[in-house]
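Input: structures, listed below.
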Structure P
Amino acid sequence: MSSDWDDWLPRAVAAAEPDTVACWYLGCNGFAIKGAEGTVLWIDPYVGLGDPPRTVRMIPVPFDPEDVEHADAVLATHEHTDHVHGPSQAPILENTGAEFIGPDDTIAVAREEESWSEDYDVETEQFLEVAEGDEVRVGEFTVHVVETYDPDSTHPVGYVIEHESGTLFHAGDSKPSPSFESLGERFDIDLGILAFGSIGNVADKETGEPVRTKWYSDENEIIEAASTLELDRLVPTHWDMWKGLTADPTVLHKHTASFEYPCHLEIVEIGDRIDL
């Protein structure tokens, strides 16, 4: 996939020397995360264009996966195309030797449906299947695989990522989950990444007829989730991606006003860097 931005974003990640943990928003629900010791995680990186006219990408393609030379692991939260996608992720594994980490249905898409090992120089040993309750050490990060709630997915998970500088949580496309209360009690989450979007009409795959579609948390649900998780900082994502489902995250300032958590709302745009 050809990038609209040339290679500056992978170069920025490679050149960065964060004092704590740096996170670059890739648009959609993707992040590149780099620790002070140089460990690099990519979570749900997606540079595809969707499936026009059903799903139409509304933001630039920020990098070419062929330009990524630094990755220790690529984490996927669930099996949907904008979270596990061969052209977006397999070249990263090919170039870096990184592991691809995800739940069973996600690994099945990569290994069986898309046959990454046949179409790319990706070894079987690079696939690591995980499930809720698992703990994986990747360089300076400890990754906890946790339960989430995404009824549109067959098997979603979230990742609580601990570092000596702090803890972040990537919930994939989860809406408020019964698991969040216990996660909020167990972990002191400094930065939470939660999907947010509007309700809109999306063409049915079979008929092409518009169907009222709600894939992500609305304004009230995302604040409910952030409050239950007791987030210090909330970063809403996915609001920028699909035509008809985009949303304005600045409205969340009003929704957070009367709640103790999240303490801070941080609005990031594609390409932005934030630090723990």
Structure Q
Amino acid sequence: MRLMILVTGATGNVGRPVVDELLRAGAKVRALTRDPATARLPGGVEVAHTDTLPLTGVTAIFLNPAVFWGGVDDLLVRAVDHRVRRVVMLSTSAALDPDPSNEIAAHHRAIERAIEESGMEWTFARPGEFASNALAWQQTIRAGAAVRGPYAAARSTPIHERDIASVVARALLTDELVGTRPVLSGPESITAPEMVRLIGEATGRPARFEEITPEEARTEMLAHPHMRPGVVDALLKLRAESVEHPPEPSPEVERVTGRPARTFASWAVDHAADFR
């Protein structure tokens, strides 16, 4: 019997490649999205609105908590009632931070606890910075303006969304990662100015970075919809700490998939059209 996997956030930066990975493996996919009419998912995928939560026949769920910021209690109760066996959650490496003032960490840890207490099998994929966060620079780079940001010397280990999807698919389709919390990253520790330069090289048009103060950055970040002060403060704190204590790349992508994680330069080439 083919497995039926429910993918939440199926058109997102991670959900979309998860769908592709599952289809390649021969699984049946039921994809949830807030706008099924414009989802443009592959043929054979069942597409439904996020609010409907159709769980009949579902074996496992890929849970993106960004879709359920208000909580997942209803989803978990219904999943147990429908005898769903497994939940694989897109968590974050920030969940390792015990500071209760870190809203990002607290939100993800609370959902992790709820999943553990549900009695279903679970895996919590904990990536650090997504390479796809750089898509926020699209309009700036297209316009030939400088990408502005604080802490130019800060480092991160950006991970390609396809590497996250490969690990998630393994967790959904096999028993290898049940009960684990793999911390995922790209293979290198690099700065934002280096990332901007690599995007410029991939597009064939120079791109530049301009350092601004943390205060300026906070004001600009809070101007974006859905950015709350607690989240902004957590992000700035992480960036500041990584200047003196840069994160070490995790070996988990290679351990799980059997191949090295993709570099940011590779991501920039894959997404060059987004910046032209």
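Read-outs: derived from the displayed coordinates by stated rules, not from any lab. Because the structure is predicted, anything quoted here is derived from the model rather than measured. Cβ atoms are built from the backbone, for glycine too; each structure is taken alone.
Looking across P, Q, the calculation of log10 I(q)/I(0) by the Debye sum over Cα atoms at q = 0.10, 0.17 Å⁻¹ that yields -0.46, -1.49 traces back to P. Out of P, Q, which has the highest value for FRET efficiency 1/(1 + (r/R0)^6) of positions 82 and 250 (r between Cβ atoms, R0 = 35 Å, to 0.05)? Structure P comes out on top. Assuming 1.00 is FRET efficiency 1/(1 + (r/R0)^6) of positions 74 and 98 (r between Cβ atoms, R0 = 25 Å, to 0.05) as calculated from a single structure, say which of P, Q it is. Derived from P, not from the others.
Thinking of P, Q, which structure, once FRET efficiency 1/(1 + (r/R0)^6) of positions 2 and 138 (r between Cβ atoms, R0 = 35 Å, to 0.05) is computed, gives back 0.75? Computing FRET efficiency 1/(1 + (r/R0)^6) of positions 2 and 138 (r between Cβ atoms, R0 = 35 Å, to 0.05) on every structure in P, Q gives 0.75 only for P. Taking helix-only ellipticity at 222 nm (-39500 (n - 2.57) for each DSSP H run of 4 or more, over all residues; to 500) from the coordinates of each of P, Q, which one would give -11000? Of the structures listed, the value fits Q. Match the computed value 3.2 of distance in nm of label points 7 Å out along Cα→Cβ at positions 34 and 242 to one of the structures P, Q, and report its label. Here the read-out was taken from P. Using the calculated result 2.1 for distance in nm of label points 7 Å out along Cα→Cβ at positions 170 and 234, pick out the matching structure from P, Q. Working through the options, I get structure P. Here FRET efficiency 1/(1 + (r/R0)^6) of positions 58 and 122 (r between Cβ atoms, R0 = 35 Å, to 0.05) was derived from just one of the structures P, Q, and that gives 0.70; the source is P.
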